[in-house]
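Next come the structures, one after another.
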Structure P
Amino acid sequence: MKIRKCMTVITGMVASLVIAAPAWAGAELKIDDESSINLGFRAQVLAKFIESDLNGDDSFDNYTDFQVRRARIRLLGKVNKHISAFLQTELGSGAGGSGSDVRLIDAFVTVNYNPWARIYAGINMAPASRQATTSSGGLMTMDRPGNNYKNLTWGTRALRNFSTSTVGTTDGGLRGDVDVRDVGATLFGSGSLSDTSHLKYYLGFYDGIQASGASKSDRNLRMTARAQWNLFDAEAGYYNLSTYVGKKKTLAFGISYDVQDEVQVADGSGLLSAGAYGDYAYYSVDAFAEWPMGDGTLTAEAAFSNLDLDGADSAALQSEGDGFYVQAGYLLPNNWQPWVEYESWDSDATSRVGDYDSYRVGISYFFKGHNANVKAGIENFSTDVPFDGNEDSSTAFILGFYITY
């Protein structure tokens, strides 16, 4: 409640004093020649027509649901050109949160004295994959691929219904204190090697998931590293986009490695029993392209990833394994962008529990780039063995409205 009141005051203050700022920057209040406060927001609202077991008979029923997928207020404070701080709120945990239930999901300080060595310290995204360093305000499809949630603080799980529902048979149960984000420090650098060759790297150490009861001297930190190389145009910032809506000509290749020893499941709510230990390791290799083609622009992205929970319960095999996704879209001159995505995961379980395939197809219309767009998509999700009662497949249709400033 205090956060909500604070943000209400800030919103009113900035709204009365702001001057126009670039589209991605929101509204800006100048304090002096070096200092400023920038206010932004993000709202993503979905109408979902999905299948779910509503009455506990182990069979799916058709189900209509409305969800506020993301509702965020973002605040960037610049002390000077070298030091800044970023805060971002989100709806509270639970079934979509509520209007009065607000939590802080990002809180970090950036120190930037050299573009090749910038420090991000606080609560932020660990660079475990390309999608983990892709802004949710710059997605091409309805949402991220479901197997991107296999990395540590994203839950070591897979999602269906355009990444709005967890698949229980894939859920290792690992959760950090700040889901999706992590608390720690990242060294980030980027720059150009030539006019058409650009490099950026990330190296971070984070709390990850600490074993309960462990002394400070026994705690193992999470270490995450990523490198990305771009040809032609650069993607210079910490975060990438899934589509630049025709504004870039670039090819990118990336690799990430994410590791922490002796992670521990807290409550046994997933596949693993409470207190179960495992040594976590996850890696991902990826490629991205945005390229003018004919009268429009082709955008394509692919990644392969592998998850290992060495030493954990045998049930971890359902979450462990490897998989990939491929997605592509074509931006037409009239601002329509049809897109497709396919993803697959092969678990380490001999029973094939945890395996799945997912097909997604849809279309987006950009009223004003990523500032305002609407998306509609159909997903077919299937497994080799039932993942919910007697069901081994599901179909979802989702319509979404996306606003970001």
Structure Q
Amino acid sequence: MQVIQELPEVFEAFAEQRQKSFLTVKEYKDKGIPVIGSYCTYFPQEIAMAMGAASVSLCSTSDETLQEAEKDLPKNLCPLIKSSYGFAKTEKCPYFYFSDVVVGETTCDGKKKMYELMSEFKDVFLLQLPQTQTEEAALSYRKEIIRFKEYLEKKFSVKITDAQVREAVHRNNEIRLAIRNLYAVMKNDPCPISGYDLFKVLYGSTFRLDRSAIAAEMDALRKKVEEEYKKGVHQEKKPRIVITGCPMGGATEKVIRAIEENGGIVVGYENCTGAKQYDRLVEEDTEDIYEAIAKRYLGIGCSVMTPNPNRFDLLGRMIEEYRADGVVEMTLTACLTYNVETRAIRRFCVEEKKVPFISVETDYSQADVEQLNTRITAFLEML
């Protein structure tokens, strides 16, 4: 990506990254580079990076394949699970098609059972994720990460050394820091860019197979944004919104548009597409690098964890640091863990942080766009 590009061109390039990488993934396969697909932020990328594999997020954010998925899965299942399975089954996701292995994880019950079906036509490695964040759980996940490493070594006839893992940890930490520094520009008031443009970068970067240049690109983009801001280029002052809840992308971008087309601006994403994925680093100066990796990933504040204090910690920090005027939670239909946690999150925002809160439940259709606009407009007017 050329740094000399104007910002709108840069944001559009990231928005198109998913489609661009369709061709790239085939080129990787033709070169004999292993491709590892994943769906979740609990996937320890560093192990795949250490063996020189390309890791990529798989398609799971459109209703395009739901009808086919529902031939095998219940109709009242979460749309993210049905979309993941539908794209896999129909081979409409090039990333899935070219993946040598898909890494799943035992997060919610629906995904666990979906991976069982997926394993009938694809190599699936299932990480047994503990659902609590104790020291014992971290040791358990460390064993799983070692098991994953040994699986890759056997499957691809390679040796993954501790030195390679440490180097991968360092590179991935640099990426996380660069992305954190980029989205921190939204702490400015007024904001230098729209929340939707920021989202394009965050979401698009998950489809980058070559991760070697991501940190440099993010640093260059941040500097460009800061330069433009100093020249007086920025958004209008609007109510500042932090989004929390389920993963976003594709069909659910309608929630971002509903906020920003009706008088608000999204200053931060606490969810898996945003800060949840980049907030924590792997400790590098440690004797046991696998334990450090396990602790970092297990510390992610997903609603499958019980209890789940780290979600509240991250959301609380973002409310304060980004000076949020309100919090919008987006949950997916039939996502039981996030829907149950809504009550506690609402209480946390309203009673402890003294910030207005609204939760919207949606799916991958566009049928509720008008309703979303109505509810979110009313919420923004209240602010």
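Between P, Q, which one scores greatest on mean count of other Cβ atoms within 10 Å over residues 188-195?
When mean count of other Cβ atoms within 10 Å over residues 188-195 is calculated for P, Q, structure Q comes out on top.
Out of P, Q, which structure matches 19 when relative contact order in percent (Cα under 8 Å, 6 or more apart) is calculated? Please report the intermediate quantities before stating the final value.
Working: P: 14; Q: 19.
Considering all the candidates, the number was obtained from Q.
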**OP:** Looking at percent of Cα pairs over 31 Å apart, point out which structure of P, Q has the largest value.
**Re:** P
Original post:
So mean count of other Cβ atoms within 10 Å over residues 84-91, computed for just one structure, reads 18.8; which one of P, Q is that?
Top reply: P
Subject >> Identity of the structure behind -0.53, -0.64, -1.52 (criterion: log10 I(q)/I(0) by the Debye sum over Cα atoms at q = 0.10, 0.11, 0.18 Å⁻¹, for residues 44-267 alone, calculated), options P, Q >> reply: P
Original post:
Which structure, out of P, Q, was distance in nm of label points 7 Å out along Cα→Cβ at positions 68 and 116 derived from, given a value of 2.3?
Top reply: Q
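With helix-only ellipticity at 222 nm (-39500 (n - 2.57) for each DSSP H run of 4 or more, over all residues; to 500) derived from the coordinates and found to be -1500, which of P, Q does the value describe? List each step's numbers first, then the result.
Numbers: P: -1500; Q: -15500.
Comparing all candidates, it corresponds to P.
None of the figures in this text is laboratory data; all of them are computed from the coordinates on show. Not measured: the values here are computed from a predicted model. Cβ atoms are built from the backbone, for glycine too; each structure is taken alone.
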